[in-house]
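Participant: What follows is a set of structures for review.
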Structure I
């Protein structure tokens, strides 16, 4: 197997939260992504998955840890070196209504990235390149002079994708890129991302809370809870044989189209709310909601280890 293209080790991102307190949004996570692969990152709202994605490409400065992309440790890059490196990593944001500047035309939104990195030698070349990029996502070059408010949500997200592709990146963080769109449009955007990945050899970190869609788009999936990754496996293994109680609960919530199978399915209902990340539980972070919690779970945090070939989980049930 090829070497990892993206490698994250013991990554932490803490935010100040009042007097002598910190919010542990990302609390020591590890994962790798191979070139051309899609790693799905899933979990409840507030689990830290968006913060993790932004920290991996240094939109947020990491509190500690190592981030290696294409053999370069970007966690230690200075501002000038990081600016040059940003050509290799980009982000597609969740909200296509908030992520595009309403005062800029589509040509300027896309062209700004070309200008910053010096990728167009003249205005004519810039216009030609913007037109080519728009054609890539099935938007004609004639749309370049329009403003974001003149487009639908799906079209705006296509413009956001074009902006990310403009600098010819190798790695893209997709931060819930379909959650703000109508259901009828979501599949179109996901299929577009898959098609672009195949054409351009892109590597994705795909952040989402829709488990059915993540299964469709991802090669491997990491499940996040309260700032930590609790399970990571190939997509088919995670859905076919989940090894962590939290993952089982999430998967039990996915509706099955067959009414008879849906009626027979065991539904696992989690009790309580996601704990406060400023004051996380001792031991296992999931123990306060876990139906299988033991006394040991309160004393000792489980190690994140390989319980089966290529299948990792953090649970004392596997010790």
Structure II
């Protein structure tokens, strides 16, 4: 019996150096019945030509050339054009293991789930690698538990690219165009529609960290989109699942700390943004410190920020240096 078609959506912009590695990793998948939707989002480099070359070489690759509209618009175009019964996402500057799709498909079908998720390895510029989590046990959960875990980054994350989704989950759900961190603004809606979610964090996705990636590049006002997206997610969860308020509040605080660290990484002081973010963290820290599920890293960050932004920035730089190796 033929396995169902799975669509893999790639939103592509200005990644010509990494794109072939990504496409090669998809075309070498042990799961062969693929519909690879390469969305060239008006990329100014050779990405469009590279996509066309691969489409000529392998009929599983389909290319959409569109004017630049941002990653959310590109993903929306990809979902609209997808032919598969299931949908996965891969960022074109990353790459996946040969059994990435097969692992997710088996995990989903064997557990009668609507969404499955694998683990990821963070790949640093230095060559050092680190798994997201050491927990590789199977977890089958409902939407309530999955959303709670997502808020705490507890083995299940807001990221789009480590998951396989039943196509029908996307009916009426779109990525917010013009915003960064669109996964934070969308994934929770898909999870809420799922009856069962199967998670096994064996590392099948290689998430490559570059100094100039969205999360590491020079700070600008668009980075505050994460705070906005996290607030929308927290509001949704709190309204529908009142008992998850502590988890939702942790997500709000995490977004503030994450954005604050990006400000530190930029090396530029913006006292207005500092004041806004530190003020919100101050409002949220009481609940976070009392919550036994708040990660230790969060509590250490709260304490270091208590000694001032300069001390917090120093501690963060030391932590990042150790992590990157």
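Please treat every number below as a calculation from the coordinates, not as lab data. Please read these numbers as outputs of a predicted model, since none were measured by experiment. Cβ atoms are built from the backbone, for glycine too; each structure is taken alone.
Participant: Using Rg and Dmax of the Cα atoms in Å as the calculated read-out, with 19.6, 63 as its value, let me know the right label among I, II.
Facilitator: II
Participant: Another question, then. By the measure mean count of other Cβ atoms within 10 Å over residues 145-152, tell me the structure among I, II with the highest figure.
Facilitator: Structure II gives the largest value of mean count of other Cβ atoms within 10 Å over residues 145-152 among I, II.
Participant: Match the computed value 16 of relative contact order in percent (Cα under 8 Å, 6 or more apart) to one of the structures I, II, and report its label.
Facilitator: Comparing all candidates, it corresponds to II.
Participant: Taking 23.0 as the value of mean count of other Cβ atoms within 10 Å over residues 9-16 derived from one of the structures shown (I, II), identify that structure.
Facilitator: II
Participant: If you don't mind, another one. Have a look at I, II and say which one yields -9500 for helix-only ellipticity at 222 nm (-39500 (n - 2.57) for each DSSP H run of 4 or more, over all residues; to 500), as calculated.
Facilitator: The value was obtained from structure I.
Participant: By the measure FRET efficiency 1/(1 + (r/R0)^6) of positions 33 and 305 (r between Cβ atoms, R0 = 35 Å, to 0.05), tell me the structure among I, II with the highest figure.
Facilitator: Top value of FRET efficiency 1/(1 + (r/R0)^6) of positions 33 and 305 (r between Cβ atoms, R0 = 35 Å, to 0.05) goes to structure I.
Participant: For distance in nm of label points 7 Å out along Cα→Cβ at positions 105 and 201, the calculated result is 2.6, so let me know which of I, II that is.
Facilitator: Structure II accounts for this read-out.
Participant: OK, next. Looking at structures I, II, which one was Kirkwood radius over Cα pairs in Å, for residues 97-184 alone calculated from, given that it came out as 13.3?
Facilitator: For Kirkwood radius over Cα pairs in Å, for residues 97-184 alone, the value 13.3 is produced by structure I.
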